[in-house]
Structure P
Amino acid sequence: MTGRDPSSPAVRLGLRENAGQFSLLMLVNAFVGGMVGLERTVVPLVGLQEFGLVLRTAIFSFIVSFGVVEAFANLAPGALADTFGRKRELVAGWILGVPVPFMIMWAPSWGWIVAANVLLGVNQGLAWSMTVLKKIDLVGPRGRGLAVGLNEFAGYLAVGLTALATGYLASAYGLRPEPFYLGVGYVVLGLLVSAFLVQDTGEHVRLEMVSHAPEPSALSFREVFAITSLKDRNLFACSQAGLVNNLNDGMSWGVFPIFFSAFGLGLERIGVLKAIYPAIWGLLQVATGTLSDRLGRKWLIVGGMCVQAGGVFVTVAGRSFTWWLLGSILLGLGTAMVYPALIAVVSDNFPPSWRARSLSICRFWRDLGYAVGGLSAGIIADTLGLSIVIGSAGVLTFLSGAIAAVSMREKRQL
């Protein structure tokens, strides 16, 4: 956070003014997203076919470990970013992610897969948080929705393309190790670019603070946590919607490959379905992020949750690839509507000096949805079946959208 005078012309806010660093951060987040995409098609089937796991709760345990660790890892960036710097946390996230593809490739037992997902959760919590936070720092108060949309576009397009690639590689060569060679490339390139090319954005934050309206007295982390989680109606709406959104994602991550496989769908076509959802999610976020800047955040969030619910219902009701493809498209569209707006709301409601903490708390609740989704999906699947899991997620998603509609009040950027 030290260096040049923040009022120097060399430090400027805006997407165009910081295009080089912004582009590098998009590349880095593509590598971050690719790390998650490694698991979308293949890992649930590894548990089922290679390790002979019968209980869905056991199979989905890797999602639970990932979600719990990523949720709590999200709190660290907010609490420490202003002290240690965004770049250091980004690099730390990549260092902790290096063992992940090797552990999955060579895992002698399912416990190794679960342990790899602990490290993956830390990698995602630190690295993804820092890429989005640094982009928001660079662009300043204007264009936050677009900045978040571009970040999520890069990350989730990479999730989708990697899920497609791993499905193809698994069908051609087997479930392990070939699909995970991609992960080795991701961690090496992500670490090198982050360490040697990405710069810190502390000066951009200080420049925004200079031009920002006088801020209220400093808040403790506990106070920011309470405001973000419950006291502020806009942030409460975002926190619960984010949790349910990622509950959906966690459910689809574990349940959908097994659900589709039970109806005789091959790995390549499962890979297509698992790719189309995050790919559409990623591609459309550039447009939906910009829309949220122009039209407001609330109704994109409410509408997106309802569209997601529709996609879940189409998936569980359908019994053919065409219907499942439609369900995946709707899921991608709905999530693209929600994601950039959720993160942008945090920046709208908190001044720059508190942004990192509030964003980390909102991401904590959002990513805790992976753990809640994985655990609840396993329990319900083992007792009532996969179809009930999917249908229940659809009902919960619709209710979450209704809560956001009642709770949120539109607020323009600070």
Structure Q
Amino acid sequence: MEMQAAPWLAHYDAGVPATLAPYPERTLLDDLAEAVAERPGAPALLFKGRTVSHGELDRASDAFAAALAGLGVAKGDRVALLLPNCPQFLVCELGAWKAGAVLVPLNPIYTEQELEGALARTGAETIVVLTPFYGRVKAVQPRTALTRVVATSIKEYLPPLLRVLFTLAKERKDGHRVRLGEGDLWLGDLLAGNARAPRPPVTVAPDDPAVILMSGGTTGTPKGVVGLHRHYAITGRQLGTWLQAGTTPWDDVLMAALPLFHSFANIGIQSVALRNHNALALVPNPRDLDDLLHTIAKTRPTAFSGVPTLFSAVANHPKVRAGKVDLSSVRVCFSGAAPLLAETKRRFEELTGGRIVEGYSLTEAMLACAVNPVEGPNKIGSVGMPLPDVEMRIADTASGAPLPAGEVGQILMRAPQLMARY
């Protein structure tokens, strides 16, 4: 489709170019390798008081890649994850990619029926599952292509004291202790057994499939959206450049409170963190507001992405209202998924001294999105303007002809990272 001139370019923040092309022929694995070469000891993941360095993340994902190859996982095979935000998610995701596999991140609160449908549609042969969800996986396994089930406990990456407390107080009571079925494996055993194994000799190219993300939209049954490695690299550079006024490579901490199985965090937050070598502060359950606020206090994140209900819940939390939580580290927040109320924006910006910028995208666009500027005017009720190299127009639903300002129509989008296919 032909696009008109982009009037929004005149309103970009200073330092944000109209285009970032040509994009480098890279993947997020290359970004990780760059971090390991430059500063292997720099923090990559922050989780419950535990720090995982870029070097440790690289070695652990190499070990998982070697384990997958040893189990017969080949390039193009699908590896599913049924995990909350925890270090194992990144270890297994990067390891799957290093083995040439395609990642299938799934929602841990899926019912058996939803889980079975997603596994059947994506053809996943391998799954890594947190222990409380193990029974659900075993219940649906006979009706799926799953041949390899790898279990992991949330406590595997907890610092020593927390691990002891968890084992004593929560493991059995909250359903975290399971007995594995015949042939199933523990992630910890796989990582230990392959600790010195080299990364498999698999070429991972920008145009190789990287992920199948489930997207239900408003149509009911979720469809699998196939994204390429190139798409992560492009989005990381677009969003990283857009947010540069609020985030600094290496030094700043990005908050990952939204679930990594969803495109918002999986593509948006994660790609910026890996591209800019920022530490990710992982929050397993954003509904646990006390834990969320504790994580903010301990990790001092600069960027905090969320949905309007989350910003509202934080602003209205008794500890926040009483002035007992310091949110002043937060310089920029990205809000999406639902309209942001003016009062929520005002209150949260007052609390942090930072800025909430509202945006819009969809899984099928692999986060080619529109977003309000970090420094320039923010229009309440607007999703802002397209990122560099993203073009949008409002068109007549029937003819596709462009509509003048103020008219209602359908959004047409063109960008270098739109999904490969369903």
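Since every read-out is calculated from the coordinates, none of them should be taken as a lab result. In this text, all values refer to a predicted model and were calculated from it rather than measured experimentally. Cβ atoms are built from the backbone, for glycine too; each structure is taken alone.
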Hey, percent of Cα pairs over 21 Å apart, for residues 181-324 alone derived from one of P, Q reads 59; which structure?
Q
For distance in nm of label points 7 Å out along Cα→Cβ at positions 125 and 165, the calculated result is 2.7, so let me know which of P, Q that is.
P
A value of -9000 was computed for helix-only ellipticity at 222 nm (-39500 (n - 2.57) for each DSSP H run of 4 or more, over all residues; to 500); which of P, Q is the source structure?
Q
Read-out distance in nm of label points 7 Å out along Cα→Cβ at positions 133 and 229, computed value 2.5, structure in P, Q:
Q
Among P, Q, which structure scores highest (criterion: relative contact order in percent (Cα under 8 Å, 6 or more apart))
P
